[in-house]
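So, here's a batch of structures to check.
We did not get these values from a lab; they are worked out from the coordinates using the rules stated. Quantities reported herein were computed from a predicted structural model and do not represent experimental measurements. Cβ atoms are built from the backbone, for glycine too; each structure is taken alone.
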Structure I
């Protein structure tokens, strides 16, 4: 019945909420995504995503599977949508997906990666680059978009400024997702970089975190997923930023919920990156250049004044709450410190004559006291 394009265009949106709870309904939902009115179906999918995230919080074991299917539908729907201001629909979609996203799930993270690749118009590359168990299949990857119905209310052309606004929204979203993933999954960047930089301190015969991430499948999967998130960020232009632009982003006001800003085509720069996510991206590039011998451009920053200022601004007036609430982001800050120290990038030319070592030492000590991970506390102590 759903293959009747006219019927599905009329009623498809109304079936989403009912079908999502029916086992084996993925094919029907894919058909609705291909043939239903894209505006109406997007609105309904976002409603169901919001209610599904509430079910997940209440302990619904099927919530992740529903999330993955609904996000797969959004990939199809946004490709069909032809409106003058796609940023409005995109903003609502990204906000809702971010709220509903469970960063502890490998499958949910893979679904988000596929969504961003689809929204940015990039085909999914072979996954992954390193050996791991993250060859995760997400729904509707093989959907033939040519079999989709055209947008029945299609507008001709986009308004000026829309492409730039869409790009800014996707950059903001991927940095928010990266921060959420790193804060919810222990990446052990600090302990691994410390082992790499100071091999003489490794106790012979004692297993290392470097070994663990090469041998344990679950840990390999984490590395591969972060690598894919970083690859998406690169495709969106975040890894090709000139050093001056990176410094500017690191010096910008702290942005914790950038997707809360309504998009304005006249002011696309109002859409900011997630500060924590950009810190994680910067730390990963430094970490991967050593651990994986990756070729990344590095920002022209030093411990003084840039890292000291960054650490002070991020920890703010409530350092304990910041450290406990953002363990991955704070670890990323320690990784940046370890890498800069190993590279002998200690005092930059822009540092004032009186470098405040005691203030920096105090900030590192706060991390060494309050961070929930013993290994991150140890890395902060070594830096201090």
Structure II
């Protein structure tokens, strides 16, 4: 492999190193693309018990599609450094609110102190919550307090955005000025296919509700979390809806997570569903390789395991032209491992981001 600047310029048979290039000997080691945590909360909360550092969950209203993770990122977070040391070079950062609409995510590189340097994709997915969390948002004193109320609120928001879009088109034809509405603009991007809608749902019936909404409004969707997703795997495969299993090691701690299993990713793969893995962690995104390893141990094929944290993760996040595989022309985000990256005792030898060695750990574990 040859890296020129920040890009991979050659992949193939070994050849003489050109003059002026630094050589890294990876013989006897495992080389992978940089790992991608498809869904987490990195950079949104530094100390959970100190509210001043918590910026991932704006829960003052139920419908807040206009929020952007981009505007809250703290890229000096120590959690990002810890993740990078474990071979994670990029992440899909999602809002953590319980709102039916909690905002728009972002894709970041786990290196760089400024958004201009670290943010790969400013707008990644419109995030929608189904199931128990929205019911708990206002303690039953305000809507939504039921699953019916949550789904109705989501449908009403999309219908309102459709109507607003038609009004804007009509006024534009007439040459009449119109006021911008941030709420509607975010929803319209989803309706027009410019933003995928991520439905965070565990219960099978909630996932079915997401599929109904997707059909009604012709949305491009992703299912995130997905404890009971294998129960509706045939429906997901038929609609070609990917699932971000997040986290793999989820325990059945609520009614809607009954059936949670480390075999979820493997069951989805067997049903023909595209799978990626996310930690959904604020501080422990570093555990992504272990989560993938547990998924592999419980039925996810070795090839799908690697893709779930590289190429398929990049595809779901919409950054596969830059990341996710060791391919000529892509960003040189590479990890050299002392051993199998998905075994607990393995660790990175070198982490390379945009062609630069950012973590160097020559010692064997």
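Which of I, II yields 0.20 for FRET efficiency 1/(1 + (r/R0)^6) of positions 20 and 108 (r between Cβ atoms, R0 = 25 Å, to 0.05), as computed?
Numbers: I: 0.95; II: 0.20.
Working through the options, I get structure II.
Taking distance in nm of label points 7 Å out along Cα→Cβ at positions 284 and 332 as the criterion, the largest value within structures I, II is that of II.
Look at relative contact order in percent (Cα under 8 Å, 6 or more apart) for each of I, II: the largest one is in II.
Given -8500 as the derived value for helix-only ellipticity at 222 nm (-39500 (n - 2.57) for each DSSP H run of 4 or more, over all residues; to 500), which of the supplied structures I, II does it correspond to? Could the numbers behind the result be given before it?
Working: I: -19500; II: -8500.
Going through each structure in turn, the value belongs to II.
For which of I, II does P(r) over Cα pairs in 20 Å bins from 0, in percent, calculated from the coordinates, equal 30, 55, 14, 1? Of the options listed, only II reproduces it.
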